[in-house]
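Nothing in this text is a laboratory measurement; each read-out follows from the coordinates by a stated rule. All figures in this text were calculated on a predicted structure; none of them were measured in a lab. Cβ atoms are built from the backbone, for glycine too; each structure is taken alone.
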Structure 1
Amino acid sequence: MADVQKPKFFSLEDLTRSLKSVISKNYTSEYWIKAELHKLNHFPKSGHCYPELVEKKNHKIVARIDGIIWQDDYIRMNQLFEKATGHILSDGITILFRATVEFHPINGLKLNIREIDTDYTLGELTRQKNECIQRLKDEGIYNNNQHLKFPVLPKRIAIISVETSKGYRDLMDVLNLNEYKYSFFTMLFPALLQGDAAIGSILSQLQNIERRKAEFDLVLMIRGGGGDVGLSCFDDYKLASRIATFPLPILAGIGHATNQTVSELVANRNFITPTETGYFLIQTFRNLEEKLINISQNLFQYATHMTEHNHFDLTRLANRFQVSCIGAVHQHQTILNKIASFIRQQCTHQLITHNILLSDTLPKRLFLAKNTMMTTSLKQIEMLDEKLHLLSPEQTLKRGYSITRINGSALMHAKDAQANEIITTQLFAGSLTSIITKSNIDEFDK
């Protein structure tokens with residue numbers, strides 16, 4: 001049997017040495033490369049980073065390579081990146097970087113990152129933010145939370161924050177130590193509000209709050225301190241859309257003063273600091289209290305004016321009715337006297353011209369007629385007297401009206417009274433003595 005020729009082979013060391021030689025000869029320059037920091041892989045103990053760099057198309061990874069950032073380069077680039085963008089280097093950020101292509105027989109192919117173009121990252125972050133805003137607008141939900149009716153008295157508050165944060169403590173001090181002694185019910189839903197993990201943490205707590213939405217009037221999302229660092233999570237579409245469509249008004253106070261994030265833009269209201277959020281809630285209470293006080297004062301003034309006005313009208317009507325009754329009684333008495341005189345004359349004439357027998361019956365008939373007319377007139381007088389009694393001042397007081405006097409005279413107009421004067425209010429049962437602190441003249445007194 002013929003010998004089978006064995007295939008030629010290379011050792012792994014020979015192959016990797018050859019690859020290193022080829023790469024080092026052909027990739028001698030530094031290259032500008034655009035890629036996504038899929039995972040930063042920073043090791044605090046050594047200070048080095050071993051980022052996983054990828055390129056995606058249609059949300060699928062089409063290229064992948066490992067990188068390396070040595071400790072000194074990482075410290076320098078991270079500081080520059082944070083100063084320029086407001087964010088630290090983290091997972092999921094697309095960067096434009098300058099690197100060398102290096103191959104090591106043991107560690108393999110890597111890109112040694114030397115510099116990051118922060119201007120490109122800024123533009124990329126802005127583009128992603130604008131795309132998120134436009135998507136929310138295209139879906140018709142951008143202003144949904146802002147269109148929710150704000151509670152008249154926002155007393156029951158769900159708070160999303162870090163329990164140990166200074167911003168949360170400042171907010172609680174503002175609410176609990178307010179000078180008006182307003183009382184708030186608050187419940188903390190602890191969550192991360194910085195970095196990539198914040199998105200899932202906040203979404204989870206929003207879901208918990210929605211399950212108990214009947215217990216709350218609104219939601220506060222509070223983040224204290226930290227400037228603009230770590231705010232990229234608030235430009236995330238999932239978080240922003242959840243806030244926009246949340247069934248309760250959301251107030252954002254995430255503690256920064258530069259460009260607003262998408263989450264802040266879609267919230268019902270947003271504030272620079274947690275304390276400003278707290279002062280807004282207190283002012284809402286104060287505005288309602290002042291409105292109620294004003295309504296109460298106006299009602300009291302109107303009731304007082306109407307009482308005085310109606311009392312004056314009733315007194316004047318009673319006087320006129322009394323005069324009319326007296327006049328009517330006199331008028332009817334005069335008529336009756338004339339009738340009686342006429343009857344007597346007729347009777348006298350009849351006695352002269354007719355049978356003497358009539359002299360016995362006519363007086364009786366006349367007497368009966370006179371009594372009937374008198375009875376009718378007396379009943380009318382009694383009815384008028386009863387009406388007059390119902391309109392008397394005593395009966396008027398019994399129905400809840402009152403008479404206010406100053407210096408013994410009835411007070412008819414607010415303009416007749418001055419501050420610090422003493423007035424007496426006569427009620428059905430007893431009287432009240434008051435000192436005037438303020439008088440208001442409305443359109444009825446002008």
Structure 2
Amino acid sequence: MQTTSGHVRQASAKEPAKRAPFSVEVVAIGTELLLGHLDSNSSWIGEQLALAGIDCYFQTRVGDNVERISEVLGTALQRADAVVTCGGLGPTQDDVTREALARLAGVDLVRDPALAAGIEQRYAQRGRAMPTSNLRQADLPRGARPIPPSTGTAPGIELELPTGLVLSVPGVPSEMQDMVGRHVVPALVARAGSRAVIVSRVLRTWGLSESAVAEMVAPRVEALDEAGNALTIAFLASGIEGIKVRLTAKAADHAGAGSMLDREEAELRRLLGDRVFGVDGTTMEMAVGTLLEARGLTVATAESLTGGMVASRLVSVPGAGAWMLGGVVAYDTAVKHTVLGVAEDEVVTAGAAQSMARGVRSLLGASIGLSLTGVAGPDSQEDKPPGTVFCGLSGPGSFEGHIRLSLPGDRDGIRQLATISALDWLRRKLV
């Protein structure tokens with residue numbers, strides 16, 4: 001959300017009513033971050049803090065302006081014990097983090113002779129002439145300590161203030177990651193005085209809205225709120241990949257956090273049932289493949305509007321050759337009739353989908369045939385509006401059948417939703 005000072009503030013976890021025992025705020029500096037440039041540095045730093053068991057309740061972005069950076073840092077130190085900044089330590093005119101730190105501390109910038117000599121030496125070793133502006137990187141707020149670089153020329157800055165600690169690192173990812181791992185996280189762990197771990201696990205669901213998922217798991221959210229914040233639940237809408245439910249546990253060690261997550265995952269699976277298709281990086285096609293292999297079954301696909309998207313997702317899974325036999329893209333109506341045996345008077349119907357599934361199953365000798373036919377748009381077809389999709393299944397027992405879907409979105413969105421919806425239908429049949 002936009003604040004009156006022009007910077008962007010993001011909460012990275014549930015914001016507490018009072019200061020936690022020890023917490024850190026991350027501040028990313030750079031006007032480009034306010035203009036749409038991806039802020040991957042803050043995400044990476046947040047992950048490292050979590051792995052070290054350090055709470056981070058806010059992540060902030062602010063442009064290259066001395067007054068606003070100083071204001072943001074002052075605010076951050078009112079709600080956190082320490083602040084990690086990234087960016088603004090380069091040699092150009094818009095790199096003003098040093099000046100902002102000096103303004104915040106109420107001191108002057110002073111040039112560190114050893115840092116200046118080190119920068120000059122790096123250029124000499126590379127056989128390059130050093131621009132005079134690079135010596136700005138040797139300027140530190142009076143009383144601050146440098147964090148020596150192991151790559152690049154920009155040192156970091158460690159500044160102790162009455163209100164807390166500020167650790168500033170460069171914005172270049174390789175330089176930032178080296179400095180954070182080598183100096184920043186160890187310094188923060190030592191300052192926190194106790195070691196803990198923060199571990200997250202994501203349950204992936206399909207077929208429910210974010211509000212529906214939230215209502216189903218509301219009893220667990222309420223129970224955890226009453227018990228404290230050692231374990232929290234958050235909801236992440238992922239568009240065409242469903243709703244993710246993120247569990248985050250804080251414990252003394254990984255084993256303790258893992259036990260907490262195991263217990264809560266079991267509770268949520270009890271509430272959500274087969275809408276949960278995977279954990280963390282498990283995709284829908286991985287879930288389908290695991291079930292097919294476990295049951296000794298094979299599948300073949302027949303696709304019209306999706307043009308091979310279902311087959312493509314299935315074969316993206318390593319080892320898919322054990323259960324994915326192949327597919328037919330029957331985009332032209334004549335192919336449906338001549339190759340898959342669809343009746344002449346059926347194209348976008350439940351009967352067409354069923355015939356396509358049976359046809360591809362027989363053609364390729366698969367245990368199961370899965371098919372899709374429908375209207376992706378932008379125009380209607382056979383008086384059926386865009387988003388009308390029929391899926392068919394052919395196989396032993398309960399695998400014979402069809403479903404009709406009414407999907408929202410543009411042409412590409414409808415095709416994407418049809419693909420994952422068909423895979424999810426097959427998955428639930430396998431379950």
Structure 3
Amino acid sequence: MLALYSCWILAALCLFRFVRRDVAIWIVIFGGWLVLPPGNYVDPGDPRVLPYWIVGGALPSDILFAKAWTAPAIATLCALIFDRGRWRELRFVPIDIPILLFCAWPSGQALFTGPADPAGLASAAYLAGVWGLPWLIAKLYLRDLNDAVRFAGALAYLSLALVPVAVIEGVTSWRLHSALLGVHPFTFDGMTRYAGFRPQGLFEHGNQYGIWCAGATLAACWRLREEWGGKGRLRWSVVATVLCLMTLMSQSVGAIILLAACGAILIVPGIPNLAKIILPLGIAASLGLGALHISGAMPLRSLADRTVAGQAAQDAFRALGRQSLPWRIGQDLKTIPIIQENWIVGHARWDWFEPAHSRPWGLPLLLLGQFGLVGFACLTASLIAAVFRHMTRAALGSAPERLFATLLLLFAGDALLNSFLFYPAILAAGAAAATRHGQQSLTTARASQTPRPARSA
């Protein structure tokens with residue numbers, strides 16, 4: 001692991017030295033998320049036992065050395081060394097407040113809960129690395145349309161490096177992580193699919209691989225949409241097709257459904273205007289149902305077991321061979337009583353769920369258990385504010401905002417079911433805090449930048 005990190009740091013410094021900075025930043029951060037080890041897993045344990053205690057890199061745990069923060073940290077360090085002028089243009093805006101409060105909350109949480117695990121300052125530093133640094137990078141490097149073009153291009157092109165992984169791991173049980181670093185704790189969780197196997201690469205979980213491919217497909221589709229009348233149409237058609245096939249080959253049903261839904265928002269004209277009406281209702285409904293779920297006022301197990309509709313839903317999942325959603329709900333129900341014990345400020349412990357010998361599989365309940373309603377409200381407020389700002393700008397015709405909004409919606413849909421995040425969405429959220437210049441399409445922008453011939457004297 002140390003050798004891989006040493007090589008990547010050296011490569012990052014070389015990229016910033018010899019490649020334009022606003023391109024190098026995306027190669028370093030996306031490449032880091034793709035090629036660095038997901039975490040310092042010591043012992044994978046018995047492959048027949050699901051390692052529920054590994055919560056993923058989104059939140060601090062006993063695995064503190066993870067690429068979730070080291071990749072953006074390396075990118076930030078390189079930017080500080082080689083691109084200091086950009087930092088002088090950094091400005092604080094009100095939309096930054098919720099994410100700052102979220103990152104700082106663990107340092108004050110100990111005043112209400114006593115000793116924390118990890119310690120309050122360590123947790124705050126970890127959250128700052130995972131959530132704060134990508135947000136900051138987006139403020140610095142996603143300020144106009146051309147920045148978004150480079151962002152989407154890097155995400156799509158670098159994801160093509162996963163093609164060999166998609167092919168080899170999709171048709172055989174060979175795993176890249178096992179060959180380089182030893183058996184991954186989640187190697188066998190959902191690996192066998194309808195046809196062949198689900199690839200994993202160097203991701204935290206196979207689900208994360210699937211959602212990454214879906215996000216990269218959206219980035220390629222956005223570039224195709226913007227290049228429709230230009231020379232890049234054929235190239236981006238091929239890239240988008242390959243990435244879409246990779247998503248389908250992952251056989252992650254959730255990622256495929258979310259790709260279809262977010263793809264419609266990205267491509268279909270007029271959707272942002274409709275989404276401005278539907279999105280608030282959807283968010284309110286989700287938060288309301290979540291509150292009922294956590295409070296116990298809506299007994300999901302009783303509804304599933306004792307009602308006709310509940311039985312029909314269970315039968316449908318069994319017929320489709322897809323029982324992961326009922327399983328996830330069952331894990332939630334085991335841990336809700338523990339969350340209720342200290343639901344306002346949280347337990348300040350990463351393993352707060354241990355008495356249930358299980359954990360929630362989605363991010364919201366994991367967040368509530370560790371950081372309480374305070375932490376949950378701060379992070380949710382920052383993400384919702386970003387989505388609304390992007391949707392508002394997209395409805396006015398701004399090209400990049402539609403991409404950023406769909407990446408955030410993809411992330412939100414997946415986070416309800418998984419804690420292994422699609423990290424580029426944090427960059428999409430941070431882009432809402434950046435100053436935006438221009439609303440034109442990519443073709444118009446390039447035409448306006450074409451130098452005019454010099455006039456003769």
Matching -12000 (helix-only ellipticity at 222 nm (-39500 (n - 2.57) for each DSSP H run of 4 or more, over all residues; to 500), computed) against labels 1, 2, 3 points to structure 2
If you rank structures 1, 2, 3 by distance in nm of label points 7 Å out along Cα→Cβ at positions 104 and 176, the highest one is 1
When 1, 2, 3 are compared on percent of Cα pairs over 27 Å apart, the highest value belongs to 1
